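Below: a set of structures, written as structure tokens.
What follows draws every value from the coordinates through simple rules; no lab data is involved. Quantities reported herein were computed from a predicted structural model and do not represent experimental measurements. Cβ atoms are built from the backbone, for glycine too; each structure is taken alone.
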Structure P
Amino acid sequence: MKKLIECVPNFSEGRDLNIIKQITDEIESVEGVKLLNVDPGKATNRTVVTFVGEPSAVIQAAFLAIKKAGELIDMSKHKGEHPRMGATDVCPLIPISNISMQETAEFAKKLAKRVGEELKLPVYLYEAAQADTKRNNLSVIRAGEYEGFFKKIKLPEWKPDFGPAEFDAKRGATVIGARDFLVAYNVNLNTTSTRRANAIAFDVREAGRVVLENGKPVKNADGTSKTIPGSLKSVKAIGWFIEEYGVAQISMNLTNINITPLHIAFDEVCKKATERGIRVTGSELVGLVPLKSLIDAGKYFLRKQKRSTGVSEKEIIKIAVKSMGLDELNPFKPEERIIEYLLMEKADSKLINMTLIEFADETASESPAPGGGSISAYVGSLGASLAAMVANLSSHKKGWDDKWEEFSNWAEKGQYYKDELIKLVDADTAAFNKIMMAFGLPKATDEEKKARTQAIQEATKFAIEIPFKVMQLSYESMDLIKAMVETGNPNSVTDAGVGALCARSAVIGAFMNVRINATGYEDKNYVNDIVAKGKKIESDTIAKEKEILEIVNKKIGL
């Protein structure tokens, strides 16, 4: 498995698209790096860029981008709403998969050292890459901003971690570090007052506000300023006026979305704004967001409405976008803003992205794949979909208001089975193609023959496991189907009955694929075991289908 890290550099240019393009061209010039998002802001005069890749490729791309930004951006002429201290203001690395935070921090240090030494640029480490807790917070490092750093950098306690202790008037300084996934999120207000926006920001941000008496900070016994904490943990926030939109915003960094998720931050700002006679009109995301953030948000708002959460991922995201007004200022395109969607390889979902007609045509073509295995998986997904439909109809049935949550939970299970089986549609075809590729390997030498045989066996085992998984999921979905037949909306009992027929067909069809693929696998103990398990699932499925259909026929009464 590849190690993947994400890099989200913030460049102090958000208006000149030519400059931004030259910087991102440097990033895209590095093989093994994928540019995911470029998000310029005119009022902030700042662009947030997101790219991912293997660590060595990412730090090479980051180095080139920092170098180019320093060549093109003149900080002595820069003006913008966002706090900043350099052409590349901040450059965080974020662990994505198969890599620890500690490893990511080491790569951040490696990048910082190279920038400091080769580009002669003052560099500060922050978050997980900074051992000194007194200077690991970005806002503390950046305090005084560009204008104040000419003096600050001369202070012994603010000597850069790498590079010269001389402030570069043109390029400024930069901060490089490693951190968890951070969501940059702005909430729009129906006011133009920065002061009012700041008041709300102080209400919600974890740091809160400094206690004042006669206009002066009240001191604690240790000499520090006394503060009143805000209501949201792991949230940084300020208020500002965005001339581009003509409104004030609460600009937030959600530094731990497990502690304060997107939807909780939004609702809390709404609450605090209302208390101050101000209304939230919408919000915007800066850069990318994890899929889970929008799924959790969508389900949260559906539950508030006492509506079923067992709907499609697309519908849940739509609810999240509309509930938080993420499309108020600009169109919100999930395929361009959700990190998992951008990382998804199109080849992994070729079949499921086809229209029904295209899928049928592809199946009917002279190509041997998709075949019975993919069709079995798709039929199984349709069975689960019908059960989810009955659950959703029951959840919203008039007079059944006290049952909405029960059926919502059933619908969520149906969506789970549907989604997992849909994935196996392409996986089964991929398994077949893997076998074909293995058979096509060279076999001229004994070493090549051995490697070819091993590849064939590995591919064959994979081709057994995929349809077996179809069997397991389709059989498991029958408990849901039975529940919908017994307790669901009586007007939809036959829909659930058809779901049972689909699940049975999926199990029997997938078992055929398990058995035919097993004939080519040499480990007979494994083969005997999985075939025995398959026979048990098949017989249990047939028995359960009979049980379900008896209930259906009894309810129909004809």
Structure Q
Amino acid sequence: MEQGEKALMTGNEAVARGAIAAGLGFAAAYPGTPSTEILEHIARLSEIPAEWSPNEKIAYEAAMGAAIAGAASLVAMKHVGLNVASDPFMTSAYTGVNGGLLVVVADDPGMHSSQNEQDSRHFARMSRLPMLEPADPQEAYDFAIEGLCLSREYDCPVLLRMTTRTSHTRGVVACHRPESLPVIPSDLAAPKYVMVPGNARRRRPLVEERLRRLREWAEISGLNRWEKGSSIGIVAAGIAYAHARQVFPDASFLKLGLVYPLPEELIRRFAESVSELWIVEEGDEIFADSLRYLPVPAKSLRPDGNWGELALDHLLAVKGEVPEDIPALPVPPRAPVMCSGCPHRSAFYAFHRMETVVFGDIGCYTLGALPPLNSMSTCVCMGSGISLAAGYKRIHPEEPVVAVLGDSTFAHAGLPAIVELVYNRHPVVVVVVDNRSTAMTGGQENPSSGSTLKGDPAPVLDIEQVCRAMGVSWAATVDSSDYEAVRSALESALAENVPAVLVVKGDCRVAHPVPRSDPLYIEETLCTECGFCIELGCPGLKGVDGRPVISPDFCVGCGLCVQICATGAIS
């Protein structure tokens, strides 16, 4: 975009465009809502090398390597992804990053698409690294540029904290092109990148010295903005600032763009200028705790408990106003179930009918835990299903135990868990539902999809052969559209009582569309109303007055219900 040109964009797109404008040289990520679109926009908008990595740790290390090579680099992930990347992240605070590294982490208050809530501001304090937090798409654009420049100036990673609202809110962004950050020389002979204890001990004081300089810079940084108003003063950042500004338009604001380290003297001066100081923040009481330590008397406006999103209603209640009752638009009910024709359904129906104990993972298949399939007992984090199943099987060796995960999760965190099964001889059956897609976050490419983020052809990961090479003695691949083959293979794997891997393969119909078949129908004279087909949980099959009915609007003609109908009523 040209200098000064304006465009409507989401916060995620603004981050991508800002990083590109700053001279980005490399970007990596693992898809995870609400951060996914950042890498997709970078790949679409530029020729900059951008790639999906198998997991967030690898993405971080790839971006860090590009930064050490001298390029301005970016890595993006959601909040739980930073847990996965925390090992190299924490050490990179010691080594430095040479060309600059912007670490974009998107938190998900309210858990719209996550298994937990997490306030990533804690990572800034723990690592002693600076963190910026934009309040709108314009700041997302500006802060991406500022973050890369700051990272290069202070030779350290810089965190950019997004949240679900700032990632997905749209706003008008005035684009500008700063002086581009060129690739700079690297010195791989320097001991700063080799974190053996002796070198790490010498680097540790430098981390504190850098933090001291950052604290001085925080007091004068233009990222923090004093907005004068009434005698009521509010300290806020990010989306919490946007909400507070809307509800309390006349108040004075200390709008923080740099959320770590905090400008302590600026906060003290701001507090002295107002009669009452309030803190508005979404997530943990990090600002509130910091001000107590300063100490600066302040009142936190966070509602009881610090979970969930900070909504306008919370602040309106503080103001004594009743939120406007806006009638909700009528939305047809839709149960959270797998899509019509989903290739995962056959495996989960087999689990359901065979009454196996299923330990699950993160993905579309997590919907198999819900009625009517009711076929998953756990969902903790990426790759955990295999290890949880191993521990459970040790205590209950007589039970048929299955761990299920997708192809993207297998590459992300399943491989080490397979090693665990083989090494310690856990007789667990691992079912990899391979749909050639990271489907739950929008169908992104992965090592099983056959293409890269940029659309270039890529080798397809052969999951069965990889597992055999790792020492799995029983492994097989079956077509997800053949229910009897799926069930028979699962029975065989369980009977072996050894570490086993069953790959149930079938393309995601959303990520890899196929021509829609004619809808099926039910011959009522042959239907016995046994209800087995309803237990598939297919959106195309409903129970009406005790009888199964096929909806032609949802049926894609996959034929799974035909295979499990004992009377041949469906055709």
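For the read-out Cα extents along the principal axes in Å, for residues 22-117 alone, a value of 38, 33, 22 was computed from one structure; give its label from P, Q. Walk me through the numbers before you get to the answer.
Numbers: P: 40, 27, 21; Q: 38, 33, 22.
Value 38, 33, 22 for Cα extents along the principal axes in Å, for residues 22-117 alone corresponds to Q out of P, Q.
Which one of P, Q has FRET efficiency 1/(1 + (r/R0)^6) of positions 166 and 462 (r between Cβ atoms, R0 = 41 Å, to 0.05), as calculated from the coordinates, equal to 0.55?
Working: P: 0.10; Q: 0.55.
Source structure: Q.
Given that helix-only ellipticity at 222 nm (-39500 (n - 2.57) for each DSSP H run of 4 or more, over all residues; to 500), derived from a single structure, equals -17500, which label among P, Q identifies that structure?
Values: P: -17500; Q: -10500.
Here the read-out was taken from P.
For the read-out P(r) over Cα pairs in 10 Å bins from 0, in percent, a value of 3, 14, 20, 21, 17, 14, 8, 2, 0, 0 was computed from one structure; give its label from P, Q.
Details: P: 3, 14, 20, 21, 17, 14, 8, 2, 0, 0; Q: 3, 16, 23, 23, 18, 11, 5, 1, 0.
Working through the options, I get structure P.
Match the computed value 17.4, 55 of Rg and Dmax of the Cα atoms in Å, for residues 398-533 alone to one of the structures P, Q, and report its label. Mind showing how you got there, number by number?
Details: P: 20.1, 74; Q: 17.4, 55.
Source structure for this number: Q.
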